[in-house]
1. Among I, II, III, considering only Kirkwood radius over Cα pairs in Å, for residues 190-413 alone, which has the greatest calculated value?
2. Comparing relative contact order in percent (Cα under 8 Å, 6 or more apart) across structures I, II, III, which is largest?
3. For which of I, II, III does Cα Rg over 2.2 N^0.38 Å, for residues 334-405 alone, calculated from the coordinates, equal 1.38?
4. One of I, II, III was used to calculate Rg and Dmax of the Cα atoms in Å, for residues 110-197 alone, giving 21.2, 60; which?
Structure I
Amino acid sequence: MNIIKESLYKWRIKKFGRMNVDVVVFTDSKTIYSNEYKEAIEQLINVASLPGIVDAAYGMPDIHWGYGFPIGGVAAFDKENGIISPGGVGFDINCGVRVMTTPLKYSEVEKYLDKLLKRIYNEIPVGVGSRNNVKLSVKEMKNIIENGSYWAINNNYGTSDDLNNIEDSGKILHADYKCISSEAIKRGSDELGTLGSGNHFIEIQRVDEVYNNNLGLFKDQVVFSIHSGSRGLGHQIATDYIKIFRDNLKEWNKDIPDKQLINAPFNSQYGQDYFFAMNGAANYAFANRQLIGHRIRKIFKEMFNVEVKLLYDITHNIAKLEKHIIDGKERELIVHRKGATRAFEGYPVIIPGDMGTASYVLLGTSKVAFSSSAHGAGRVLGRRQAKKVLRSNEVLNELKEKNILILAKSKGTIVEEAPEVYKSIDNVIDIVEKTGISKKVAKFLPIGVVKG
């Protein structure tokens, strides 16, 4: 494997063997040759061999190993002769981030922070298998799957203004509940409005730096972020379609370099069924974050008598039909972003760090990698490794020294999501900005964290 340095933070692997396109990675010279990157780059090389891929298989600065496709990977396939792959989306379909803003300064919230965090923790179900106290009917689930945030707004979970600040207005049109199994519907019926576990979080933050005022943020402003996805519904859809593809597309997939890259021709019935099911899970996830955000909005209203606004809500696990210029011609592509964020010019990009460091809001500025960006800091330690080398009391003491309050369902989650298991978010953001992918708007620091 010959890695060519094209600029300070851009590296290329020319196509060889079965590859149909090159691999391009955005990172620094220290990381590109590290062992932690090796498996993820090998996965990108495998992705570059898939049918109908165009331009290049891209790796963002937060790239790390994942199921089939690396997390932090971007790949686009021609609509007519390309593929769609569950591994290129991930099991948590439309895992995404929502940032909401308050008019409050940190000094106005500081002495009430413990009470605020406890209310959020007690009123929003968190953790593995967390459930809501209302079980939705199949008819209601159909409505959510096909209408996303519009369902939430129509049921008084937010305002119509919210829809202007959500990717795709919180409703992707190509969605059909009939493409989703009854088991997936059942799993989602009592999880709407729940956070989940793992790297999902609710984080109260203060604005530490404002680099430009395009989004109206101000220093020491209190904001909060929600990181969650489609819960058991999305996981079941991914599981179902991986099995469907394995059972029915054996001949089509016989030569794939990794069985986790199982896929279907995008224009086949199997490919379209997955696409419509995936979009249904994405709509569910938009509605899920809408409900969580609305509940926290009500808590702020009751405690501080202030109005909370939605800054933006964006996904980082999805495959989307988009038009892009390839070799001077506009083509319709199915763009897979797995652990990668859309970064269209002038639109907000949200890149959270870990619970002990900063998060950033940026604006998309270019057409690099199909207008895509990093989605987070990126792991350097797996969950099992973290549990071997870290202790929960050490992590808690570290957060306490930084004046960060935390409430979590389990000590295991605290260890698995410790700051030490992630790359430097500041370094990731520096690469994103210097490669021209996005431009910094503001930096947030955590003051209170809720984990599953």
Structure II
Amino acid sequence: MKPTTSRGRVLHAAVAGLALTGLLAACGGSNSGNDTKSSGPVTLPFWGWANGQDAVVKAFNASHKDIKLKYTKVTDQLTMQKQLANAVKAGNAPCLLQNTAEYVTSWVAQGALADISQYVDSSKDKFNTGAWASAQVQGKSYGVPTSSAPNFTIYRTDIFRKYGITPPTTWDEFIAAGKVLKKHGIKITNYAGEDPSTLEVLAMQAGAHWYAVDGNSWKVDFQDAGSLKAAKVIQEIIDNDLNSKLSFADYAAVQRNFDVGGTATRQISTWQMAGMVNNFTKSFGKWALSPWPAYAGEAAKTPAGTNLTGSVTLVTKQCKNTKQAAEAALWMSTNSGAVTTMASPTTGNGVFPALADSQSYVAGSISQKLLGDNYQPAQKVVTDSLNTVTTDWTFGPDWTAMFTELQAGWGKVVSKQEKVTDLLAHMQQWTVNDLKSRGISVEG
């Protein structure tokens, strides 16, 4: 896989700016002094939401005498953020939790996570560089990466063939294909009103940087050239009614729409295939993979986004057994059986492994049932996409709050109440004000 050290350097620098505000002053330390000794096994509460995680926990417990995991399945990612916030305030946070990379900086800034560097850093070389950086803040490890996020397009081959469409290689071609499909009552993509990750990933792909560090301050820019380039593409799709507007609140309905051919493409990573496999009944064997469309005049480049970022297993600061928690996190990310279980869209969540050597997991991370005769060529698309993930994106210290505000505005964009550029302008001012209200030095 392509090294992603630039992302690590940016994140390190960004959080160094946080330290200047004092927000990280109380967050250091591994909490190792609180590790307890017991005559029996140590039981570690573990929160997650991914399919297959319970099977991994069962396998871990069966193979360990001195450490046991007590697994609680949370509804979804957003529910996790709310429940964790409440648990941290109440002083009863779990030892381990599943999360995604965009939230790590925020949780460290809030003093919620334990520094487990002394227990896990010797295993650094087992992971690809970018995935390893996703669990780090200011050079310290607060968890162990569990997945990477190669991204690509999945499309209905029968629909494309019927209407003479070839897989779009650019966003201009994507829009043109959408206009052809519209004539036949088919949408080319779906924009859920609660999910602005489309805006985020297209901005990433175009080279945007919503957060960065300039000297001792955070720099905020939601209106840079990349963001505006992404806005233009999205706005054209919305203005021409090329997108479905199905909310993932009714997940089954979204899947049925894809299954019956109401929407013809998705930009996804491996993990979204699990939902397709588990919910489809009509379209198995009719799907294929292709690279993400590129902006005109640019080489193909696959972005990483909010719903597409790699996952991490984090250790909380309230855990009294951080050494054992770190050991459990490492096992779940490196044990071949556990990794295989989670990588499969059938037995797990279809997440692609964070390991440095992941080639052997490509075939198992995608569904032959879903792809049919397109299964073999799809493996090359996934392999190629491993080398094209955006590496220089920084998640800001108020990402959770910012994303919540972005969600509210995105719903208005999808329903044509405001333009994408209006939302970007609002987010620029809102984010600057939010950081200032937190006592964080910011410009923008």
Structure III
Amino acid sequence: MHSDPLEDIGTLADHPRYDTDLAARAAACTDRSGYMPDSPPDAVLRCHTVEEVRAALRLAHAEGISVVPRGAGTGLAAGSSATAGQVVVDVSAMNQILHIDDVEMLAVVQPGVLNAEVNAAVADAGLFYAPDPASTAICSIGGNIATNAGGMWCAKYGVTRESVLSLLVALPDGGLVRTGRNTIKGVTGYDLNALFIGSEGTLGIVVEATLRLRPKPARTETAAAYFADVEAAGRAASAITAARIQPSILELIDGPTLEAIDLATGTAHRAQGGAFLLAQTDGYGAHLELEEIIRAIAPYTTTVHRATDELEAQALVQARRDAIPSLEQLGRVSIGDIAVPRNRLAEAFTGLERIAERTGVRIFSVAHAADGNLHPMIVVEPDESITTGPAKVALGEMFHLARDLGGTLTGEHGVGLLKREWVREELGDTSLELQQRIKQAFDPRGILNPGKAL
């Protein structure tokens, strides 16, 4: 008979891995959003098994203790930030790939598995996991699920929700529920799988996920286009959409960000233009699709360069992945996450430039151009706040810009703490009330990641 490893523990503080060391608490209080809480959490509780997570939640639920789930801590909206009166439940040690089925093309993983580790594990089978945030090497699957993360390949293959078949979730009272199924199709009951994905750890803690894998493309083709300015690049990206072409990657980088990348990595992209558009196609007709892309953007470009081999293609993709690390060398970075209709990308970039001029804030922008998701990044001095003053004003103006263009305040990073004050404005009273009632149904004591998302 299986026994609960914590069945004899009376309080959460008796957990064998309940760590109150100040250094541990300080390390677990924030993420990569640039947000800094006023004080660290009360403790960090490191769980290694499903039963440990469940038992910890049972005790927290019984005692009314607020719990903040945490994986790799790479979030960009302060969704895993914690403060005094809260206990961090860290599942990063639950980092095993439990099963790979290369016939059904699925992988069963624990939440602490890093995104890149999934692709490394399935590469020899000719498979890949499509959601690939720029932080793929350091972000965890659990966090990707919590925010419904996207990435470069979401242009063609969709975001995390399209690649998660099933979840095992520990509920706030320590209960356990399995959502979804291991088949591609299935509509029995409400879609709890989709509900948990993107819920930012407010409804339960994911302790296992069954991921949908895809066949590795037989062929890829890559090109880099340069433009006089970012508005021209935005118009070019919209032209690709209008031409009904489906790239597997379409990434846009503005001039200031190119300068930061060049400074950090020794490349010379900025010298070739005021903006950069990375396009990649895949499949047997990849070369034909890339030719159509080049034809569609020709009226807007100054230079187009096709990669001649895989190494050159990887270097172009790496330039996009280097954007955030390069900016982090310039100061504290707060990464925006607005999304707009794809035919309004150029207007969005123009609007961001005007926000920077009005507020005096440095804004560097990249975009998943194929789905209209922009990441305007505010860079401030290391000791400067992103939640007050000009940076806060700029963040609010970004949301209003997106809304005025028919978009949203967050495409894939989540609301967390940083964007909560604008949620009602986007959702409206009725939708927000319904979502709060869902939260109440799952977590009546309100212990799980309080103050986040809604």
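Where a number appears in this text, it was derived from the coordinates with a stated rule and is not lab data. These numbers come from a predicted model, not from an experiment.
1. For this comparison of Kirkwood radius over Cα pairs in Å, for residues 190-413 alone, the top structure is I.
2. Looking at the calculated values, the largest one is II.
3. Values: I: 1.45; II: 1.38; III: 1.04.
Of the structures listed, the value fits II.
4. The correct label is II.
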